[in-house]
Structure I
Amino acid sequence: MAQKALFVTIQDIKQKSIVSGNLDPDKIIQFVEVAQDTQIQNYLGGTLYKKLQTLIINNTINDAGNADYKTLLDEYIKPMLIWFTQSTYLPFAAFQVGNGGVYKHRSENSDSITESELNMLINRASETAEFYTRRFMDYMDFNSQLYPEYTTVDTDDMQPDKDVGFHSWYLG
């Protein structure tokens, strides 16, 4: 697939997450793609993932005949991707790699958070991503007949992961 479509816009992320509205899109765009490739494709499977890619690239996702795919994208996939993007981005947010090495950003009028605060944010973003993933899985359990690409997978494509077995720890 030569061209690649992202399932969310930077504006979606800025409006529906902790990410600041003034964040440079170049700082987060690669994390959107990584989260989409590693998390969303995992749950959609390769065939449904490619179907959505094609609908977006061909600008046919909004066609009446694709209403089910549009619903899947807007109501289930976008929320998952927004929160998976945050959990992917947050560990790297304070760092920048430049010609002189790796730098940690420090603002004059703000305090850096502690490692435990960062871990708490990552955990919360991951928990929210898990919630939206469970919603997606429940929806697909009852509506998979609307998406033949979800149940009929080519042998060379990723099989959809149908288990939301997140590995989070609870320390009480």
Structure II
Amino acid sequence: MPIKDPKELFITMLSDVRQGAERSNKIYKELSEVAQDPDLKEALQARIFVSDQSLSTLDECFKIIAEKPKKVNERLYEVFEEDFRRELNEMQSPEARRLFILARANRLAHIRIGEYVALIAAADVTGHYGVGVLLESCLADKLAFVERTRRLIGERVRQKLAA
């Protein structure tokens, strides 16, 4: 579908971020189901809760601009899910599985961060400053998740080295 102006691009990007948020939430749920470590499971369940709030915030963005989400390409998330399942099935060590789950959750969060940074800029270009504020709050959640994941990975490494 051709994009004719910055507003159409903004709506497409916002739709893509919303669709990505839905898919990310699904992936976090799947990660949580296979996580055997209680700390990891708790962190992922918290991520699911925050992700649900982000979806509500994105829905509010669409209300503010009086638009509905468009259908977008989901291939990025389909490939991510396929690769995750295949690679996780190859993991035999519980410690390797934990680290792999953390690494994949972190990768997904970084993808989302990049999307939000670009979308916030697009909101400003199109004059949707209120939407930009809402998107900044979603970005802050993603940044906090990445930081918490980094700390959890570091703690796992310290525990392994101490053992």
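We did not get these values from a lab; they are worked out from the coordinates using the rules stated. These figures come from a predicted structure and were not determined experimentally. Cβ atoms are built from the backbone, for glycine too; each structure is taken alone.
In this comparison of I, II, the computed figure 2.1 for distance in nm of label points 7 Å out along Cα→Cβ at positions 71 and 119 is attributed to II.
I, II: which one has helix-only ellipticity at 222 nm (-39500 (n - 2.57) for each DSSP H run of 4 or more, over all residues; to 500), as calculated, at -30500? Among I, II, the structure yielding -30500 for helix-only ellipticity at 222 nm (-39500 (n - 2.57) for each DSSP H run of 4 or more, over all residues; to 500) is II.
Can you spot which of I, II the value 9.7 was calculated from, given it is mean projected area of the Cα convex hull in nm²? Label of the originating structure: II. When volume of the Cα convex hull per residue in Å³, for residues 23-86 alone is computed across structures I, II, the figure 92 traces back to I.
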